[in-house]
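What follows is a set of structures for review.
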Structure 1
Amino acid sequence: MDLKAALDHDPAARSAWEIILTYNGFHALVHYRIAHFFHVRGFRLIARMISAWARFLTGIEIHPGAKIGYGVFIDHGTGVVIGETTEIGNNVTIYQGATLGGTGKETGKRHPTVESGVMISAGAKVLGPITIGRNAKIGAGSVVLHDVPPNATVVGVPGVVVRLNGERVDDLDQCLPDPVEDKMCALERRISELEKTIASLKEKKE
């Protein structure tokens with residue numbers, strides 16, 4: 001199913017043998033499934049050694065404790081990180097540089113649950129014990145910190161829903177937050193208030 005997913009989703013794939021021999025995303029998944037086999041049977045060190053070897057070979061880090069379904073396609077893949085308590089459904093597509101990680105604050109279940117049919121674009125960061133609903137799409141470079149409903153499209157930093165069930169979310173402010181710009185605007189307002197206060201004090205002295 002993983003091999004078929006690569007053939008179905010990558011127009012550059014010319015044959016199954018090309019994928020088997022040259023696709024690092026496919027290689028990473030094969031190593032993960034072997035490592036996961038040992039992990040769930042208590043052979044944790046062997047599992048981590050296989051995982052480390054796979055990271056060295058492919059540039060993709062998948063913890064052997066993660067739960068990954070079938071028909072998963074990791075395209076290009078370099079820089080992809082999938083944490084220990086991540087759960088991924090079937091027919092999920094993940095592009096290079098994507099991270100399914102934790103925020104560093106949780107214990108126990110601390111990584112995302114990605115339901116079937118989801119697409120996670122290049123460089124996206126999905127962080128924390130959140131759920132990405134079925135058939136959702138995460139835009140390139142987005143940072144997602146909250147649950148995403150099924151059939152939604154999310155973009156931005158932090159990620160916001162721009163489409164839901166194929167329709168644009170009309171009441172959404174399309175100007176995504178820019179913390180640097182917000183801070184500059186706040187400083188400008190503060191300076192303006194101080195200038196008015198100084199001008200008022202000068203008038204009183206005169």
Structure 2
Amino acid sequence: MKTLLPNILTGSRIVLTPVFIYFLFWGDGYGYAGALLIFILAGLTDIWDGRLARRYQVETTMGKILDPLADKVLVLSAFISFMTMDVIYFWMVATIVLRDVIITALRFLLEYYKMPMATSKQAKSKTALQVTAIIFILTYLSLKAFQVHLITDAVDQLHLILILMYLTVFVTVYTGLDYLFGNRASIRALVRSNR
């Protein structure tokens with residue numbers, strides 16, 4: 001059971017994603033608050049699965065692939081949902097999705113062909129910013145639904161969501177380019193091997 005637990009926790013993030021979306025589109029303060037709690041819970045499983053895998057020394061190839069995939073399913077679902085709710089712009093979400101699709105595809109290909117892939121040192125800052133942006137927006141939506149205007153009006157006047165999303169998009173693109181630059185040798189080898 002100990003060997004399966006990290007992958008079960010990782011899989012739970014994918015299972016929680018439709019539940020998160022359901023609460024998000026519930027539409028009132030309780031729905032937004034529920035979505036916020038589910039997102040935080042899902043985020044905690046991301047911390048726990050990695051720690052347990054290292055603690056019990058059960059890091060697997062499937063886990064290495066499933067973990068970032070589960071993260072992206074949850075995070076991208078949140079951003080796409082915010083876009084459909086007109087909270088953030090389409091181009092912001094499209095940029096984040098495109099970057100993650102390219103890097104995830106590259107990770108799968110390099111893993112499949114047993115080629116090394118260097119991780120970006122800035123990748124954690126990208127993840128932290130994306131999670132922060134989602135939690136901030138969910139909190140804003142909850143407060144707005146509960147008519148806490150003192151806070152939400154200040155957020156609107158200072159354009160804090162827009163500023164946070166600009167920063168998130170910039171760091172997301174930067175880390176994507178850093179991944180590509182850091183793995184240029186492996187990418188060249190991959191291209192040569194498939195000619």
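A few notes on this one:
- Structure from which -11500 was derived, helix-only ellipticity at 222 nm (-39500 (n - 2.57) for each DSSP H run of 4 or more, over all residues; to 500), options 1, 2: 1
- Source structure (of 1, 2) for volume of the Cα convex hull per residue in Å³, computed value 163: 1
- Read-out relative contact order in percent (Cα under 8 Å, 6 or more apart), computed value 26, structure in 1, 2: 2
- Which of 1, 2 yields 1.3 [distance in nm of label points 7 Å out along Cα→Cβ at positions 80 and 112, calculated]: 1
Read the figures in this text as sums done on the coordinates, not as results from a lab. Computed from a prediction, not measured in an experiment: that's the story for all the values here. Cβ atoms are built from the backbone, for glycine too; each structure is taken alone.
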